[in-house]
Structure P
Amino acid sequence: MLIYKIFRTPEWEAFKAAGETLGAPVDLADGYVHFSTAAQAAETAAKHFAGEEGLWLLALESEALGAALKWEPSRGGALFPHLYRALRMEDVLWHAPLPLVDGVHRFPEGMA
């Protein structure tokens, strides 16, 4: 199953330069890297990145992350994937800009 991470451009640039990251400030504060499923990603963008431009969407294969990935309850009791190790560039299957169009983030076609 693909899972998704949203980064602001400076976070994405720092990740690319270093080759790994412990995540954005919210991830550092919580002690794990937050991800969303395809069904959760738009709500995550609306809740945590409303009106922000310059975002990047990263896709990862959840099974490839092994035991470091835990599914834990969050918004409304829904299970969200949380990574308890550094996120590495080799974990990323693909990345794409997440443009803001008419006030809403436009996700890639066929995201699953």
Structure Q
Amino acid sequence: MDVVTFGGIDVDRCTACGGIWFDSREKESLKAMAGSQQIDTGDPSVGRKNNQIRRVPCPRCSTPMVRMVDPEQSHIWYENCSVCGGVYFDAGEFRDYKEHTLSDFFRDLFARPRS
């Protein structure tokens, strides 16, 4: 992992796959900052392949992380550590998370089960 700094916030980016590790609350802080998507330089196709990995250990404490789905963009899956509160986004996911578009809204709206 390499340390990448944006707006005074340090995050860790994997040198092999381009995924990004955020300590607790860093992803929310960076989402609010203009231009912060530039920290996500990884290839989204690699990130999509990594979504197939079921058991991901936390890089901080080795606890198995829990797969989460962003409630506003249900196509984004990320991992969360229930012990230290850190979050891991695969390559391309933070860029996508940051750029919630109108097409994301409609895709997610039509993907929801109808009652």
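Values in this text are rule-based calculations from the coordinates and carry no lab data. Since we're looking at a predicted model, the values are computed, not measured. Cβ atoms are built from the backbone, for glycine too; each structure is taken alone.
For this structure, a couple of remarks:
- When distance in nm of label points 7 Å out along Cα→Cβ at positions 55 and 87 is calculated for each of structures P, Q, structure Q comes out greatest.
- With P(r) over Cα pairs in 10 Å bins from 0, in percent derived as 14, 46, 32, 7, 1, matching label from P, Q: Q
- Among candidates P, Q, the computation of relative contact order in percent (Cα under 8 Å, 6 or more apart) that gave 26 used structure Q.
- Origin of the derived value 1.3 (distance in nm of label points 7 Å out along Cα→Cβ at positions 23 and 47; candidates P, Q): P
- When distance in nm of label points 7 Å out along Cα→Cβ at positions 15 and 63 is calculated for each of the structures P, Q, the largest result comes from Q.
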